[in-house]
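Take a look at the structures below.
Here, each number is a calculation from the coordinates, and none is a lab measurement. Quick caveat, the model's predicted, so the values are computed rather than measured. Cβ atoms are built from the backbone, for glycine too; each structure is taken alone.
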Structure P
Amino acid sequence: MPGRDLIPRTLITLLGIVLILMGMSEIFLGFAGERADAVVTDIRREGGERTDGRPGRYTYNIGYTFTLADGRAINGVAKKIGNAVYLKANGQQTVPIRYFRDFPYISTMEKDDGSGAGQLTLIIAGGALVFLMNTKKQKDDQI
């Protein structure tokens with residue numbers, strides 16, 4: 001049935017496009033993003049110890065809030081890999097962030113913006129998904 005695999009192909013292609021946009025937005029934030037100081041509102045340790053090569057490392061979700069010039073408060077979240085020392089947010093810690101002035105809901109911590117291995121990996125993985133899902137497969141039984 002030819003249309004049978006259309007839905008999975010479409011969903012995986014959309015996932016690839018989202019990965020490309022995520023990687024590109026972080027790169028563009030490094031060049032065109034506005035800078036602001038955000039207040040750390042929440043720090044949560046995700047799951048247990050990471051399974052990569054170094055012991056004692058954990059993934060942390062860091063929630064932050066920054067205020068725009070017009071007084072609107074915008075929330076954001078970032079991930080950080082850190083050691084076993086668990087920090088708690090006290091409402092006084094600040095981190096520099098970058099955001100798009102016209103769409104402030106896209107933001108990232110300043111240390112994560114610009115081009116780096118993480119952003120390039122997202123773009124390559126997204127491009128691979130889009131390419132692999134949209135190439136025509138040759139059937140051996142066709143004459």
Structure Q
Amino acid sequence: MASILVAASAEPSAILQRILAGHDLSLAQTMAQAEGLLHARHVDLIVCAIVFDESKMFDLLGLVKSRPQWQGIPFVGARVRGDILRSQKAVQAAAFTCLELGAVAFLDIAEYRVDPEREMRDAIDRLLGGRAPAG
């Protein structure tokens with residue numbers, strides 16, 4: 001079981017909570033909440049939706065990568081809903097920027113076709129290196 005910080009607005013957060021069920025989740029809807037949680041507890045992984053705190057995914061990523069105590073935490077950017085960044089070029093730009101700023105991955109659940117939640121869960125579990133959820 002991994003300690004995961006989920007940074008997302010309400011709807012994407014609910015989806016990510018289902019996907020990551022069984023892990024120790026900390027939820028943040030604002031930059032201040034995310035920073036407070038990073039100060040307060042150990043975090044193994046950060047999963048951040050594009051629309052976190054009025055589109056501040058890159059701000060949170062920049063904060064994490066600028067602080068020595070948090071630089072080693074893997075950061076995953078995510079597009080959880082298909083109605084966000086509708087053009088393929090916008091999605092590619094977000095993914096490119098995320099990776100250039102130091103994220104380990106950008107996951108696009110809207111592109112998963114067979115079982116989106118299972119596919120995203122599997123991708124995150126691979127990033128965690130076998131730290132399976134409890135249960």
**Asked** Given that volume of the Cα convex hull per residue in Å³, derived from a single structure, equals 176, which label among P, Q identifies that structure?
**Response** P
**Prompt:** When helix-only ellipticity at 222 nm (-39500 (n - 2.57) for each DSSP H run of 4 or more, over all residues; to 500) is calculated, the result is -12500; to which of the structures P, Q does this value belong?
**Reply:** Q
**Message:** If relative contact order in percent (Cα under 8 Å, 6 or more apart) computes to 35, which of P, Q did it come from?
**Reply:** P
**Complete:** When P, Q are compared on FRET efficiency 1/(1 + (r/R0)^6) of positions 16 and 56 (r between Cβ atoms, R0 = 25 Å, to 0.05), the highest value belongs to Q
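To which of P, Q does the computed value 0.6 (distance in nm of label points 7 Å out along Cα→Cβ at positions 48 and 64) belong?
This value belongs to structure Q.
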**Test item: Kirkwood radius over Cα pairs in Å, for residues 40-103 alone calculated as 13.3, pick one of P, Q** = P
